[in-house]
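Input: structures, listed below.
Here, each number is a calculation from the coordinates, and none is a lab measurement. What you see is a predicted model, and the numbers here were worked out from it, not measured in a lab. Cβ atoms are built from the backbone, for glycine too; each structure is taken alone.
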Structure 1
Amino acid sequence: MSDREIKISTFLAAAGWGKARQQAFPGDASTRSYRRLFRGAETAVLMNAPVQAEAPACPPDATPEIREQLGYNALARLAGPNLAAFAGLTEELTARGFSAPHILAADLPGGLLLLEDLGDDLFARVIPAGADEAALYRHGVESLAAIYRSSFPAHLRHHGGEWHVLDFDAPALLAETDLFLDWLVTRHLGRAISSADRENWRAVWKAAFPALTTEAAGLALRDYHAENLLWLPDRTGPARIGLIDYQDALFVHPAYDLVSLLEDARRDVPPELAQAMKAHFLKAAHISDAAAFDAAYAVLGAQRNAKILGIFVRLAIRDGKPKYLGLLPRVARHFLTDISHPALSEVRALIHDLAPELKELAGR
């Protein structure tokens, strides 16, 4: 056995799951991996997040210059493999009645968590199998609005770990949009980007970011979509939505997670359903200025989709996962729709110069 497997076996034995049957199942695009454990009729999930497997996270008081020196995780304010973030957010979410998986055992320094098993009924699976798509999205939107209406502390202390939930600030937003230039434009489209191009790119985004100040910031889980939401019909209210993959949560305008849900990179949400769900969110979240919300929704949608376009190319080229290239057309369509909003007129003009092939990529 490797040293890592010995550590896992010791952890599971101490938690009473040492003799459980283990079954690996697919994880996400990070360095984390997952195993389902079977102990008689009981099941649990092991999260394995080896420490120092990624660049360090952002210290709460780090300047943009220090964050740049530390690397992308610090710049974009990602937790990386730091399980204090997941553990802390899990405890805060479950304390407020949301269905994050309960923590059964924790070894944060060792990068191991034993979690409640919320099952396999992801939106992305049960909707194609015949579940009521509109009903599930309505519950997802209501859960999201309830998260926004809840208050969360910025400083979390749980299971011997400490984590600071930070703001989704301009350096983090810009670091993510830069992935569009670094991977989609230069590596996928084969276009050279000058320092002046990069300066202009950042300037037009900065000009759009004031649209994000029109509502009080709330907790955004940052990956709220059909492959991270589980349908738990035996529960009630917001708890009917099982939550996973939220360790990178930050405070930002409430449109962020809504656009993540409705402009899904992996599945098409019917336009009429998306419009209805946006209106439903406004009502459920008690937001009255629909025009200002639409502007923020477009800015965050464009920002998020610019990031995803870059990440999917990076996953294909750097990480040897070419399947992600097949998702580019849908994300490009979302991006072009977002930048058609007047709040992004300068971004739209620059895209015409930097990536004129984008319409072709989107199939338009």
Structure 2
Amino acid sequence: MITAEQLKEVSERVEALNRYLDIDAKIIEHEEELIRTQDPGFWDDAKRAEEQMKKVKALEKWIKDYREVKTMSDELALAFDFYKEEMVTEQEVDDAYAHALEAIEALELRNMLRQEEDVMDCVLKINSGAGGTESQDWASMLMRMYMRYAEASGRKVTIVNLQDGDEAGIKTVTMEIEGDSAYGYLKSENGVHRLVRVSPYNAQGKRMTSFASVFVTPLVDDSIEVYVDPARVSWDTFRSGGAGGQNVNKVETGVRLRYMYQDPDTGEEEEILIENTESRKQLENRENAMRLLRSQLYDRALQKRKAAQAKIEAGKKKIEWGSQIRSYVFDDRRVKDHRTGFQTSDVGGVMDGKIDGFIKAYLMEEGGVSED
């Protein structure tokens, strides 16, 4: 049974959220922005109208989520009083407390996503490391993990490009994940993921270590201005589809975009390669590939900005792109994040997409918040 002190803490955290989120101001702002959508010529400029609707929906979500948290807090207080009069059970009070706490923590966490890019959808790419079938199988397990996470959190996943492994698993996959600040939450997954297990592909039953890299970038839309130098773009086409059968396209609908990126600071050049087989129409695949290129260019500019900020703000945690971030040790029933120290023994749950604990620990550390 919860204590009066725990009940008080819930109420105080809800009040604190009211102040942090400035809910009263958001309600007024929402009303003002909503009035703009009622203009007779509102949809004359579709791009501008869509941006306005996004703004309205974002405000609506903050207000709705806060009101739900406030309702849970009020109902918990009522349940606590009803228990004294034996109108509800101890279990019912504890359940109400658990639900309120979960909702409060989720809203507190989302309040930490304050950067412009945090609210964007994202592109998540997984590449298998050296090690053949074992690494390719590991990459496919990670793909499933992120798809399960997205499904459970109500986000949409679109597979943009997929290359199957030689015997099992995948060599690479590129996915677009849309919905509720997808980049803000999944940016924590950027880096190398290490698997240690007794491999089913090893005849001696030896313990093996495999690696796969995960790259997460914000998915830009038409509202984000990103310059692409057309002189640095070249295209190849290829037939998309599987190894055979009805799914193989008889025409070259798959596209391969090559872009010679030049670092604005150092002048160094690097080829960016993007493949897209999402659609059966080459034109649509070209458009999708260009959108992915713009997302990568935006992300590079974003990382330069973060690096410059990290130098100014001494002591702030810097994201180490490409470094080993997490180990999944199946035999020891342990998954550990090396950046935050967060770990769990629920290996099966993690591989089924339950990665919220890792995301929360990362965001709290990035924001300089202690869980103690």
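Given that Rg and Dmax of the Cα atoms in Å, for residues 180-275 alone, derived from a single structure, equals 17.5, 56, which label among 1, 2 identifies that structure? Don't jump to the answer; show the numbers that get you there.
Numbers: 1: 17.5, 56; 2: 19.6, 55.
Clearly, the read-out refers to 1.
For helix-only ellipticity at 222 nm (-39500 (n - 2.57) for each DSSP H run of 4 or more, over all residues; to 500), the calculated result is -15000, so let me know which of 1, 2 that is.
Numbers: 1: -13000; 2: -15000.
For helix-only ellipticity at 222 nm (-39500 (n - 2.57) for each DSSP H run of 4 or more, over all residues; to 500), the value -15000 is produced by structure 2.
If you rank structures 1, 2 by distance in nm of label points 7 Å out along Cα→Cβ at positions 188 and 356, which sits at the top with the largest value? Walk me through the numbers on the way to the answer.
Working: 1: 2.0; 2: 1.1.
Comparing 1, 2, the top value of distance in nm of label points 7 Å out along Cα→Cβ at positions 188 and 356 belongs to 1.
When mean projected area of the Cα convex hull in nm² is calculated, the result is 18.3; to which of the structures 1, 2 does this value belong? Walk me through the intermediate numbers first.
Details: 1: 18.3; 2: 25.0.
Traced to structure 1.
Given a value of 73, 54, 33 for Cα extents along the principal axes in Å, for residues 84-251 alone, point me to the structure among 1, 2 it was derived from.
Numbers: 1: 55, 43, 35; 2: 73, 54, 33.
It must be structure 2, since only it matches.
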